[in-house]
Structure I
């Protein structure tokens with residue numbers, strides 16, 4: 001297997017871009033590095049063979065396994081897109097309701113935009129999110145007991161799952177490590193997937209907040225299916241499989257980075 005010191009400078013640069021943006025496309029890289037698409041495809045294959053990235057048709061993305069390795073890396077992936085998604089979701093949240101929010105960098109972006117809301121009762125399985133919103137005047141925040149994952153502050157375990165079951169939320173806001181072309185919502189941590197499933201089951205309206213890089217990701221654990229979601233908020237959707245599934249299952253597809261959205 002190839003290792004880091006065998007990568008060329010161009011391959012190192014490509015890997016850095018994937019870590020920074022979540023995904024890249026062959027044609028864009030070919031133009032940037034003034035080389036052919038065939039050469040870029042070979043570079044991507046070398047990185048994929050070294051288990052550093054995952055290839056998809058026309059490009060490559062960060063491995064799902066890196067999703068929770070470093071929270072700061074995750075926060076730097078598609079930050080502008082996540083901020084736009086956060087604002088768009090927050091604009092759809094009325095005052096004086098009960099919310100459940102699961103762990104994730106995109107759901108964290110949503111949480112930060114709730115500072116001007118009033119009368120919100122929020123249950124979250126993430127101490128990072130709870131710490132962000134605990135001083136918001138219009139918010140009462142509750143967290144379950146459980147094991148705190150060091151990398152990102154997610155609260156895991158059966159006690160967390162049992163705690164979520166005690167509530168009925170007006171709106172549940174969830175993220176996912178990936179959304180497959182058949183509509184499966186994926187993660188790689190079974191314990192966190194169990195919490196997310198309960199949020200879906202115990203929310204009257206479910207909003208999935210996911211940037212478009214998640215359409216090219218993968219995961220080993222299924223949280224649920226897009227048919228269980230009421231609204232998908234993403235930055236853009238050029239994936240026809242996802243848009244077709246939304247239409248088929250009556251899921252509202254909201255594009256947060258449309259020009260008419262501030």
Structure II
């Protein structure tokens with residue numbers, strides 16, 4: 001029986017004026033898994049994410065979601081299909097409350113994203129679901145606090161809540177623990193593990209401790225190509241991965 005893939009790329013290529021940033025990448029993301037995309041700086045990880053979410057158009061190759069070709073679709077269209085990206089820089093409205101941020105995301109899910117003039121009565125019916133989502137990321141007690149006043153780790157948790165509000169089948173997390181202290185890294189890692197239940201996650205992550213803790217499968221990119229794939233034990237023991245990250249071969253360190 002073949003594996004059940006939510007997302008696949010087939011011979012994905014992206015060139016910029018003669019420079020190949022993504023070179024023949026074939027990804028197979030299994031349903032219900034946490035799949036990590038790792039690699040040294042400049043390896044092409046963010047470019048792959050931009051291709052998957054259609055912020056960039058592939059030079060060639062295919063992107064399949066649930067077996068359907070989404071290569072030519074626009075970003076809003078694939079978001080409606082259930083592919084939702086959480087950005088590297090916290091993408092929340094700083095001067096709204098924590099609750100209001102989630103409520104805006106719920107409005108977007110309903111197709112009312114910019115109906116800020118709707119009556120409180122109409123908007124308040126979304127409050128129960130918003131509180132439920134905030135509770136799932138440990139923020140229910142901060143619902144009425146201004147987002148701008150929240151510490152960084154809490155803003156990232158809020159961003160995950162707003163992503164969940166769109167009810168994604170596939171969540172793309174772009175450097176979810178970047179810039180965090182140890183305590184926040186641990187709490188956001190635990191949160192990602194918790195919200196991965198009943199959905200699939202593809203994440204770009206630099207922190208290898210986080211990757212080792214969360215990822216079922218890891219794809220290692222180097223110079224735009226997949227260097228190797230497997231679980232953490234397999235990937236971390238590969239001499240080519242050590243060389244890609246450390247910039248030295250085993251012979252040089254012997």
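Consider the structures I, II: one of them gives 14.9 for mean count of other Cβ atoms within 10 Å over residues 130-137 as calculated from the coordinates. Say which. Checking each candidate, the match is I. Matching task: 27 is the computed value of relative contact order in percent (Cα under 8 Å, 6 or more apart). Pick the structure from I, II. Source structure: II.
Laboratory data are not the source of any read-out in this text; all were calculated from the coordinates shown. The structure presented is a predicted model; accordingly, all values stated were derived computationally and were not measured. Cβ atoms are built from the backbone, for glycine too; each structure is taken alone.
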